[in-house]
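Bear in mind these aren't lab numbers, they're just calculated from the coordinates by the rules spelled out. Keep in mind the model is a prediction, meaning the values are calculated, not measured. Cβ atoms are built from the backbone, for glycine too; each structure is taken alone.
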Structure P
Amino acid sequence: MDVIVLGLMLLSLTIWLGLLGFWGQFWRTDQQLEVTETQLQSLPVVCAVVPARNEAELIPTTLRSLLLQDYPGSFNVFLVDDRSTDRTANFAEGVAHAVGKPQQLHIISGEPLPPGWSGKLWAVEQGIKSASLFAPDYFLLTDADIEHDPGNLRRLVAKAVQEDLDMVSVMVRLRCESFWEKFLIPAFVFFFQKLYPFRWVNNPNNATAAAAGGSILISRKALERIGGIQVIRQALIDDCALAMAVKKSKGAGEQGSRGDKGDKENSHAPCPIPSQGRIWLGLSSLTRSLRPYDSLATIWDMVARTAYTQLNYSPLLLLGTLVGMPLIYLAPPICVILGVVWSNWAIALTGLLGWLLMTFAYYPTIRFYKCSPWFALSLPAIAFIYTLMTLDSALRHWQGRGGAWKGRVYPSPDNL
């Protein structure tokens, strides 16, 4: 038994060494939008599209933050009222008048949801259609619960223009105030970064693609190139689906090149056109989500809504998750306890080393969210809860309750 336990712990330790050293440095929080230089020589036209369904409580704050962006170029906001029953549109109109920018806000009454579309993407499609009349260079796709820092749009545009990117998105700072938020929300970001290492996402030569739907700036040319929002109309994890579509598409050959700019010696030579679109994903320490998750139940529902979708509805991937998560996260503390009980210090010390490695990996995220360092030690327990959430997500899907959001339940694409 000792040999089996020690063998499992050595496997877990090897996995952690591999994750820390060879998995895109996912655990670091160095990909941040706020370090972007914001000097702009040109001012692209930008239109924001905000799908809103029963957001009267948050829209006064979030819409105000959008309308008061310090972006000096042309900027209009298209709010799509997705058949709200709480006077979301009235509150939005009041906010625009209160800040003296009623001409900058365009409210669109959402049409009935057609078959084969998710509610959010159908609202986004309607907003983009209306905004296209302004011939924008970029669309800002943002959620109704996001409070934007005044300089967020300026930084997004600067990032896109300076680095010639098709799409720029940020994982906004999620609300982290209640105990359950502090206990589970930073881990949500940590697991997302592990699933989609930001450095890999930002490398045009790496196929990994992801985005964070709360704040996405996408060029009109890139959106047209992939065939519009309709190509992902069924996606529940729509942000990552959009990022994948953009990155798989050809790069901006219409701009001539994305080679070494300013290289006079080679200026006469044609520059190669990349085989993939260019995207960037990072964290934001200033722009934040106001969506509250005050209880375990609310966070559980948020994760369970799409966790099985993330596994592509695959029972095999679910089984791998149910086996892999305990091996990676639970084995180290369990081995510490067993090693002490059995007086087997090889097992105890190996388990402790694995636990310290995962704590080391998680700590930058805990620090980014300004939580107590002690939460970093809790990752095994947190991972166990997330594993149960994933299992529950699969059960909900099999029971026909998967993907529930804002009063709608979406079947898997295979059943559409």
Structure Q
Amino acid sequence: MIREINLVSGGGKFGGNFVPETLKKPIEDLEILFNKLKKDKNFISERDKYFKNWVGTPTRFIKLENLSKYVGGAQIWSKVVSDANGGAHKIYNATVHCLLAKRAGKKIICGDTGAGYAGKMLSMAAKKFGLKCKIFMGAKDIDRQQPNVKAMKKNGAEVIPVYSGSQTLVDAVSECMRFWVANCDTTAMCVGSTVGPAIFVRICGWSTSQISRELKIQLLDEFGSIPKKLKLYNCVGGGSSSFGFWNEFMDYDKKQCEFIGVEAGGPAKSKKHAAPLTYGSKIGILHGAAQYVNQNSEGQIEETESISAGLDYPGISPLHCFLKDTKRARYTAASDEEALEAFKLVTKFEKLRPSLEPSHAFSVAIKESKKLNKDTIVVVNSCGDAYKDRSILRKRLGKKYVKSN
């Protein structure tokens, strides 16, 4: 069960509902529906049925034997969430949102996407449940994530390019929200991460917590108990996969179970990044919620830069802001170049091809594991596969790194 933190219900320092008057009623209606259904045994049973028979849960939990030997320190394991239908964790949130849309009597569902996984999964779920689908995506991301764009269109979704601002995820979220404001009577909205008005943070966190529910069982099966030294590494963009990866372990002492979030540090020679927690960004309002966000001296949202479209976001989930301030989680960043090197290492030693997003987490996990002993269990959430990154990998690393995709 998701730990309900007061801040995501509108209280506290972060989160809230900073939305136009026209959205207050649709948000209130969604809150009432979700609060009812999350306690409904029939709804939960329906969710679990689709998670098992369509999404494909549980996903694998494997030891990376060769990588562990190469590193020579901690034992490195991976929760291979990319095994899920569609190749990424976004399928959990998309499935739940489509089930909610059906219960609400909506005919259309709209969503945002950066790496294309949230859009791809939403298009899959919309097709599965008979909903029309509109996906808003930055023009820059459309160009660099073509495999997922083609998948969305194949599933019958309308992909709407966004040319404003940086033409990336932040602008796609904005345009998606504008569309929902004008069409909320007939249309449901799926926010692709644990960002936005409080209800979307809660729905996404509730959905992706399937990852940690599985992992907890798998750890108990493998070790007999939760390891005394457990470190859980996850990439952090909006923050959905990381919160889902950590949620079931919130009550454990951080000395036993440490959370490490890895943001996108951007190109090594650039001042731009997508790491508001790592580099001390100030609190601001973005997409209806108070959070740490990259901004200039005048309080305007700054453009980000990252090789990873899924992490290329100037803000961060209010949940992660809370976890940082309470020191329950530790946050750092990996550069584009470090993520690419980690991808090369993982694919050299293991039959695993993480996308550029979790490659950021692998980078820090590999670096830190060298200094740890073999009693420490390091687990990296491989939350997406590299298929979508083929053109980037070919350009940056050469053809041999895309041959087996």
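Looking at structures P, Q, which one was mean projected area of the Cα convex hull in nm² calculated from, given that it came out as 22.5?
Source structure for this number: P.
Match the computed value 0.20 of FRET efficiency 1/(1 + (r/R0)^6) of positions 124 and 316 (r between Cβ atoms, R0 = 25 Å, to 0.05) to one of the structures P, Q, and report its label.
P
Hey, Kirkwood radius over Cα pairs in Å, for residues 204-347 alone derived from one of P, Q reads 19.7; which structure?
Among P, Q, the structure yielding 19.7 for Kirkwood radius over Cα pairs in Å, for residues 204-347 alone is P.
Quick one: volume of the Cα convex hull per residue in Å³, for residues 92-211 alone came out at 181 when computed from one of P, Q, so which one is it?
P
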